[in-house]
Structure 1
Amino acid sequence: MNFLASWFLPALAAVAGPTLIHLLNRRRYRTQQWAAMQFLREAVKRNRRAIQIRDLVLLAIRTLVVLLFVLAMARPYWVGGGQQAYNGSEPIHAVIVVDNSLSMGYTALDKSLLDDAKAQASAFIETLPSGSEVSVIPMCTQPHWFSVGAYSSREDALNAIEQIRVVDQSADLRAAAEQAGIALEQDSSVQTKRVIMLGDLQSHGWQDNNLEETLATLGDLQIVAVQPTETDNSWISDFYLRDGIADAESTAHFTGTVRHEGIEPRSNVTVSLIIDDQVVAEQILQLEPGQATTVRFEHQFVTAGSSREPVFARAELTLDADRLPMDDRRVCVVPVIARVPVVFIDQYGRDEDLERGRLGESFMLRHLLSPILEEDVEHKSLIDVLHRTIEDFTIEDLQDARCVIIAGSVAPNVADVVTLREYAEQGGQILIAAGGLFEATSWTTSAWDDGNGFLPIALSPEPVGSLPPANTQQWPTFSLNPETFEDPIYNLQIPGDEFNDLISAPVFYKAIATDMTTLDDFDEKE
């Protein structure tokens, strides 16, 4: 057994405390003859042996408690096979894994947890016997870090430890243990091996069910906890632009979330919105432990680019620095454009005639996204509408389009399917709605085409529900279940209650269903 703490031996003197107290309590008493006491003395003599044994047992227990406490303060570690790292002369191959996750930037007295971990790792390297080799592994991926195997020079190993920096990532203990296992096998031919992990041991890093099994494969392992005495922290957990893009004619809406954990609240915390290094807005918050506060800012951009070449602005949300300054800011890049081209394809296209009642199935969505505004309205619509039919849209229409919306249209021909598939493969968004001239069977034949089209799945020829007959007061309807919208693609970044109301409010008579069996057939063919 070995001990890390230098003050272990002085503390060991405390083990003598119970013995001294026992001796001091053995006071002499003046003898006075008394019949009742004489009787008690005779009884004590008969039980003296049992009492002495009891006192010795109690003394041993008290001494053992103090001894175990001193041993715990000494931070012992066990060395298998009689190996000695600090006092022995046999060289070892040491694999040092240093936690450089974001939480290791926590600072107290101008010294971060990472600084403490690096100091302990350096002290360990200094004690290694001559001929030892050291592999250094940052727990999180660090830019410009190159693994060169084991260092045979103590100076090189110390320099590698010094190069470790805090990164904005969470610690992955299992991945780090796997890297350590690879280093044990490949980095050095020295037979005696040891793995040392230093970090703050955040609870989320130990939730992997396979972690214990992975650590067991490392053999001789020492885990050193580097933790702060206080754990209060405030941070920005989320920051985004509500619409994803901005323009120079309407107001951009930013949303952020500020969280605080600890024992004490924080008062008068300044949260600032910074656009291209200029503070444009501020708010003052009162933070309580366990609290998550949502902040909202508005900003009007002045300069905008085209859809093909947008102007990018740097938006940053910051709060007053605390002991962990790296999580006190978040940055997002904002594309600022003048107009967003969106292609709408329906059964009428440019031949739509409002006076004659010839309204395409995309009419309502077009006017929702791009309402017709009066000339004196200050802000204009961001959407630039391109209205087409499936027969007359072109590749040029799709070049700058951020989205293609197809509603109530007949099925596309082979050439159109190829064009739309290429558009989707390049990251374009396609929204397809039924109604009008839409027919599920023909769409499946052309746009699914056994997985060669742009439909993600074949459509069922049998719809869900049916349209009500004329002059019918009551007819079966259905609505969407918000619980089925858990996929991140449906994340609208709005409060949960508002999202549930948005999803469940529309009522439907009829809908097109998908044919899940086609995916099974598709997998078999693949």
Structure 2
Amino acid sequence: MTGNVSSLELMVGPALGSALHRAYLDGAESIAPFFEYDYRSLSSYRAKADEVDRRFDRKARLRAARALHPGGDLSPEMLDWVEREGYMVTTGQQPALFGGPLYCLVKALGAVRLAERLETELGRPVIPVYWMASEDHDWAEADHVSITSPKNELVEIRLPRPPGEGNPSLGRIPLGPEIAACVARLDDLLPPSEFARDYLDLTARCFTPGRTLPEACLDFFGSLLDRFDLRFVDSASAQVKEASAPLLARELGRSMESEELLGVTGRRLTDLGLPLQVPVLEGAVNLFFEGPAGRERICRDGGSFRLRGSGLRYSSDELLSHQRSDPRTLSPNVLLRPLVESAVFPTLAYVAGPGEVSYFAQLRSYYASLDLTMPVVYPRAGVTPLEGKVAKVLDKFDLDIDGLARPLHEVTAKFVREAVPDRVRDSLSRFRQGVAPGMAEIDRTVRAIDPTVSGSVKHARAQIFHAVRELERKIGHAVKRQNAVAVGQVEKAALHLFPKGVPAERVQSPLYYLARYGESFIDRLYASLEAEIG
């Protein structure tokens, strides 16, 4: 399933993010104390490897390897990884309909490239691992995907939530028959090509009634990326839950200390003018409990605990008893999850999106308090696919890609303003510049006759400027009508590059590009994501 990608250019650069993320990319000294390592320096990875070796003996690595192969024997490659004291590079995301936006694929292949580079540099096996956050419970974040239709319209496919009470984690919600309608809608929207049917069939095979979104996504990404040495792990697998149970139990007993530590770090960040990616809530434990009402945040309440949604109360012993009976009942929140990963896996580096970089900045002292060390936080690349048909529009109208990174109506308005003939703009500008001094002169002369007339002069001045603005609006409409074809082309270019005013990688499904270019798109993406380590 390979195609011609000669007309496709992948623009690779820093992913767009917060001020903290930008400061991290710039190597700002003010941010450095919040992270354990400098991701640009090879010495950071060597130091992290030494730290991992002190914590992971053969038994711990064997446990980590088995977490990647639940229910099956380890392959010779994984046994070799254990014997040679290997490491991991991790990344991850919550599951989403049809695999989610393009950046999920970018993170996965970014981890592959970084692992390959570190294996060469360290002389030890390094495997990339994709963490599927199946314990996430936000259905609204996972139930949709967007794709550009053959009519150049961005269309959202949304999966109705299956019936049921509470707010369970995604790994506990079987897909209903509605998933078939979503696949059929995808069939309508994929660009017609020799590859579309293959990827539609793959999607239909993975996303079927009775499976969960995490199961479907693991199968989907595993099939897409099967030629790479990428491993996948389900955060709710029995192996992960068993290995992480001691850490979760420990956190339950020291949640107040964790809150204080995170609060101190949070204040240091806000003192720098940097808002927190994840607020630290007073009395909230960094754990969720999965019970009759679904997945609920645990909160301290006197000498016991209360579930934030249902209000159910439990003692510490009762919560730990539930965990012993079913380890899936306790799960980490977004701040504790990275620590769970570091406790279970010999992780050298985590390939992080902009938001993840920002919340890792909150965690250094939290890691240390639980006898762990933060991994190297490697920021994922930002990728903007520039198709030939879009590049032609940019060249034709001398447009800059960054100039399209705004809401569509702003892009259109700017293009129309610039399409107004110079002589018209100059005439309007001269007229505007003459109104104020002209009306000021009139005001001075009429005051000598009757000062009360001055108010009428000001009113007339305001009416003139209002009339000019209305004239400019009508001129804009006329220019837009005369340039309807050009405006349409610019709007389509903006739709492909910045749908909804944000980079396409955050919105567009990779299935759009796979249907157009086949496996060659993945090959091109892999080749573009070179790990940059000094």
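Here relative contact order in percent (Cα under 8 Å, 6 or more apart) has been calculated and equals 9, so which of 1, 2 was it run on? Please report the intermediate quantities before stating the final value.
On the way: 1: 9; 2: 26.
Going label by label, the one that fits is 1.
Rank structures 1, 2 by distance in nm of label points 7 Å out along Cα→Cβ at positions 176 and 440 and report only the one at the top, that is, the highest. If you can, show how the numbers build up before the last one.
Numbers: 1: 5.3; 2: 6.9.
Answer by largest value of distance in nm of label points 7 Å out along Cα→Cβ at positions 176 and 440: 2.
Taking mean count of other Cβ atoms within 10 Å over residues 208-215 as the quantity of interest, name the structure among 1, 2 where it is greatest.
Values: 1: 13.0; 2: 18.6.
Looking at the calculated values, the largest one is 2.
When you work out Cα Rg over 2.2 N^0.38 Å for each of the structures 1, 2, which one comes out largest? Walk me through the intermediate numbers first.
Numbers: 1: 1.52; 2: 1.18.
Sorting by Cα Rg over 2.2 N^0.38 Å in descending order puts 1 first.
Given that helix-only ellipticity at 222 nm (-39500 (n - 2.57) for each DSSP H run of 4 or more, over all residues; to 500), derived from a single structure, equals -16000, which label among 1, 2 identifies that structure? Before the final figure, lay out the partial values.
Details: 1: -8000; 2: -16000.
Label of the originating structure: 2.
No lab work stands behind these numbers, since they all come straight from the coordinates. Given the structure is predicted, the values throughout are model-derived calculations rather than measurements. Cβ atoms are built from the backbone, for glycine too; each structure is taken alone.
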